[in-house]
Structure 1
Amino acid sequence: MIEATGLTKTYRHKTAVDNVSFRVETGKVTGFLGPNGAGKSTTMRLMLGLDAGSGTTTFDSKALREYTRPSKIVGVLLEAKAFHPTRSARNHLKILAAAGGIAPSRVAEVLDTVGLTEVAKKGPGKFSLGMSQRLGIAAAILGKPKYLILDEPANGLDPEGIAWLRKFIQNYADDGNAVFVSSHLLSEMAQMADNVVVIGKGKLIASTSISTLISGSSHSAVFVRTSSLQKLERVLRQRTMTFTHSDGGLNVEGVSTDDIGKLAYESGVPILELANRAASLEEAFLELTAGSEEYKTLSAGGGETKRETGASV
């Protein structure tokens, strides 16, 4: 695994990353989330020894500098356009392969993997952002590394490219590798990540599984629909349970379907529909990072959902 411990970076009087520790496990995709300015890119640079700071990061219990061929241990995409603009895409990869002690035949393989074979002879200076991202991913996987660290790899990709990237990342992890990837596309992260690390204002907020993060959100609830709605509301108030009205029924927070089913049976309330309603990753993320935004916008306003609550569940 990758193990980051106590990562800290201070610029003059501002602490960009503040004592952040987490693990990235093999066989899994770990998403890296945080508001703009949270310190995600700086954290990744600290992990790779590209920024001066304090703390340690080990790859299978060894610092990256201890490996003679680091490109075979970790592949990196931090900047989409990190290439010479007039050197062909193929030659760009050939130079990286030679520097990393990687067989030249690997260049053709990675170009095919990322879908750039037809433009391999062209200079990437005129590539779109999406094509540049694909070239960056090709460079990252040249050495068939056990670990991938990708900073916003979906930027500039079209829907087909995003779908390809999601499948590629999942397959790479399924082969026994580990992928640590940041993204603002939370719907995509929800589909491909197993675990998630969340930071805000340079501090660690959460390091857990996607399922645990979502289930812990107050937006996760049990939906119940009944022909005796007012009676069910009275029962819930008596039990000091929190609920909101939704789709002709109620969303009840902090309970299981078993809890509501048993309560309805004991109270003589007929149940027409009973189901779990999990929060989205976006809802869980926004709830978790509230107050951690570096840059805030004015609210557009709008209606507010009526929410009834007792003392506690």
Structure 2
Amino acid sequence: MSLLALHDVPAPAKLNLFLHVVGRRPDGYHLLQSLFVLVDWMDRLHFERRDDGRVARHDLGAPLPADDLCLRAARALQAESGSPLGVDISIDKCVPWGAGMGGGSSDAASTLLALNRLWALHWPRARLAALGLRLGADVPFFIGGQNAFVEGIGERLTPVAVPPMRFAVVKPGASIATREIFEHPRLVRDTDPVILTGSPEGVGGNGFPPGWLQNFGKNDLQAPAEDRCPEVAQATRWLEARYGNSRMTGSGSAVFSRVGTVEPLLAAFPAEELPAGWVGRQCRSLSGHPLAGWAS
């Protein structure tokens, strides 16, 4: 029997445990190396099939941009597959926008995975990922289904087993345009590449130095981001004072700290603790994407 709807489809965020800029292609795209880890801060999407071919989005929370990645993903899949079907997409947006946590890319990936089922396309994961890369560099990671060492412009993924971790994450009120960061004169573009050795399964075989989960690498985008947005530096100090460590994720403006695994998780920091306009919570890492089984 044909599917008519898919409800409560998760779209998890990610954190970059490190992010190095190791070069630049002739076309201007920067070459990156990063460790992407999925976390349980996520959006929820609902899909209802339409037979008239129309693609529409309905915002259940704060209004999103008129032509967001989610809509672009649906239209791209419709065009590439030639499907006559359409969809109503409702989004309960929880992951903050402009945070460097991949919220929009994750929504796009979950949209591709969901519509692949709802429209009975049966595309393999690799084909969905290739389409996703045209939408954004982070989309293939979320389609891939696993925590990963990411290279190139986001298209080269090596699955990495990451032990359970907890993070405190805060997003200042300000957001930063990614383009501004990559054009900043302080951006380091020649960090020495990491060379993976051995099996990607387990911490010891990943080719990273001992203790890499705790203190390996840096985020090359952080210094330019702090220069452009003083709130990033403020968030870094705020978390450092509480947990003894902090690092920006992606191109910002969210910052995270590793926290212990004993104390109860805070679904949200008390409003009186955060500066005005900030949001924050504690997250668990995920061993894999909740939709990992939706494509082969």
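Laboratory data are not the source of any read-out in this text; all were calculated from the coordinates shown. Since we're looking at a predicted model, the values are computed, not measured. Cβ atoms are built from the backbone, for glycine too; each structure is taken alone.
Tell me which of 1, 2 gives 172 when you compute volume of the Cα convex hull per residue in Å³. Among 1, 2, the structure yielding 172 for volume of the Cα convex hull per residue in Å³ is 1. Of structures 1, 2, the largest value of distance in nm of label points 7 Å out along Cα→Cβ at positions 130 and 250 belongs to 1. Among candidates 1, 2, the computation of mean count of other Cβ atoms within 10 Å over residues 66-73 that gave 14.6 used structure 1.
Here helix-only ellipticity at 222 nm (-39500 (n - 2.57) for each DSSP H run of 4 or more, over all residues; to 500) has been calculated and equals -7500, so which of 1, 2 was it run on? That value comes from structure 2.
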